[in-house]
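Readers should treat all values here as calculations from the given coordinates under stated rules, not as data from a laboratory. None of these values were measured; they are calculated from a predicted model. Cβ atoms are built from the backbone, for glycine too; each structure is taken alone.
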Structure I
Amino acid sequence: MDDPLGLPLPKDPIQRIQRFAYDLAWGAINEKWDASLNYFRGDLTDSGPRQYVQEVWDNQPPALGLMLALGYMTIAREGNPIVVQLTPKTFELLNAPPPVSIFISYRRSVSSALALFIWSELRLDRFTPFLDIRGIDPGDEWYTLLERRVKSSNIFIACIGPSTLQSEYCQREIHWALETPNTRIIPVLHGGFAPDDLPGSPFPELQLKNVIYIPEETAAAIYTGMEQLRGVFGLFR
């Protein structure tokens, strides 16, 4: 089972709680910490979980009360500290597919509509893909954030049209993805950019990837391409 602890956090409150429970169960199964955890004044005190909360959650994980109310923890002993036990419900989360981190790369002047369509469709399939216009808040250090999100992604979807690879920002995102081990890169070619155009592009190595090719900007062609993309996740409609 791959380590999920470095994946970006979801923004949906319920998904954040499930992610916290999943990570705690994963850590217990892999002997990074125990299934019994100590809380003092609402904070985890065991060294392993405490370091995880600091690094991943910036010391702001879901509250203990929520974890208890939703059945992911139960109180084993009252006092200071409170001792809680991870429940069978928490460990059952490990039977589901591990959290998937998806980054959608695109050039706004070429692929905005397609990228937003892919983002919307994947959200309907209960994924939380990252798209810059939906994932960067005012005041964020966008360049650092983009690099971190690319390098922590399991799936990197590159929407590539005729001038996409001329964009400095798109080139950087693809470079980051190519140099990141275990990141699956899925080129989605459209707008007249065909697989035969890849060998002469700045990234000829992309021709070695199994690309999704949308030969024309019609609803039928885009739908077919989206179904191919869903197939990567074992989903079909």
Structure II
Amino acid sequence: MSDAELREKGKRPYKGLAIIAIGVFFVLVGLGTWQLHRLAWKEGLIKERQTKMALPPLVISSPLTSKPLQFRRVEIRGRFLNKKTILIGPRSYRGAPGWHVVTPLELSSGSIVLVNRGWVPGLSKGVALKSIIPEFGDTRLVGITRWPRRLGYFEPENVPEENQWFRIEPTTMAKKLSLKRVAAFWLTAVAPLKPSRFPIGGVVNPLPNNNHLSYALTWFFMAFGLLLLSIAYWWQGRR
């Protein structure tokens, strides 16, 4: 085999690696660019929700016929049905285990709205229930409207038969609690009804996480690192 053939044979692995490196490089750049598009979309979504939540609370007296927008602040008055409280979770808050407290609020019209009043500590439901301070009498509440959504791929299903709840489902919960005239939406309390008492309201952040910039930078840094390694490998092969 001649010297020219040996040199050509030695170049073949470099050509194959170069093709692979170029392909991976463009994939990484494409993923970073996709995350930038996701960043713009998420920022628009956050701005839209912030605009809704900045509006004055919409007073609702007939929740069965009202259809407030998702993430719109609303105001209702009624009395809590404390004996119908449901715990959602478990949920952590500042590293501590606990549960979200959902209690039906009955309006003067007889219609009912489920309210996520906030978080209470407790490893077990029994401990958590003892931490809840019941609310009696007429209560004015300002909350953020939430509507049911499709179950995520990795979200567990509620098990009403065992009283295990992982998310709020007004229709299913109304059936379990033997309640009628329950609104299709529910409210998330924006602040504690009474400071320094459980449950702690306002712990549910209605704004989605926005980590797309860090994701984009990660993909771009990986592409840049691959480029540097490829140049170093190519330079080493020329020596």
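Taking FRET efficiency 1/(1 + (r/R0)^6) of positions 23 and 183 (r between Cβ atoms, R0 = 41 Å, to 0.05) as the criterion, the top-ranked structure out of I, II is I, with the highest value. Kindly point out which one of I, II the value 14.6 was derived from, the read-out being mean count of other Cβ atoms within 10 Å over residues 71-78. Among I, II, the structure yielding 14.6 for mean count of other Cβ atoms within 10 Å over residues 71-78 is I.
When distance in nm of label points 7 Å out along Cα→Cβ at positions 143 and 199 is computed for each of I, II, the one that comes out at 0.8 is II. Please compute distance in nm of label points 7 Å out along Cα→Cβ at positions 47 and 223 for structures I, II and give me the label with the greatest value. Evaluating distance in nm of label points 7 Å out along Cα→Cβ at positions 47 and 223 on every structure, the highest lands on I. Computing relative contact order in percent (Cα under 8 Å, 6 or more apart) across structures I, II gives 24 for structure II. To test your reading of the models, identify which of I, II gives 2.9 for distance in nm of label points 7 Å out along Cα→Cβ at positions 39 and 119 when calculated. Here the read-out was taken from II. State the single structure among I, II that was used to calculate distance in nm of label points 7 Å out along Cα→Cβ at positions 55 and 207, giving 1.9. Clearly, the read-out refers to II.
One of I, II was used to compute semi-axes √(5λ) of the Cα gyration tensor in Å, for residues 79-174 alone, and the result was 21, 18, 12. Which label is that?
It traces back to II.
Using Cα Rg over 2.2 N^0.38 Å as the calculated read-out, with 1.17 as its value, let me know the right label among I, II. Answer for the origin of the read-out: I.
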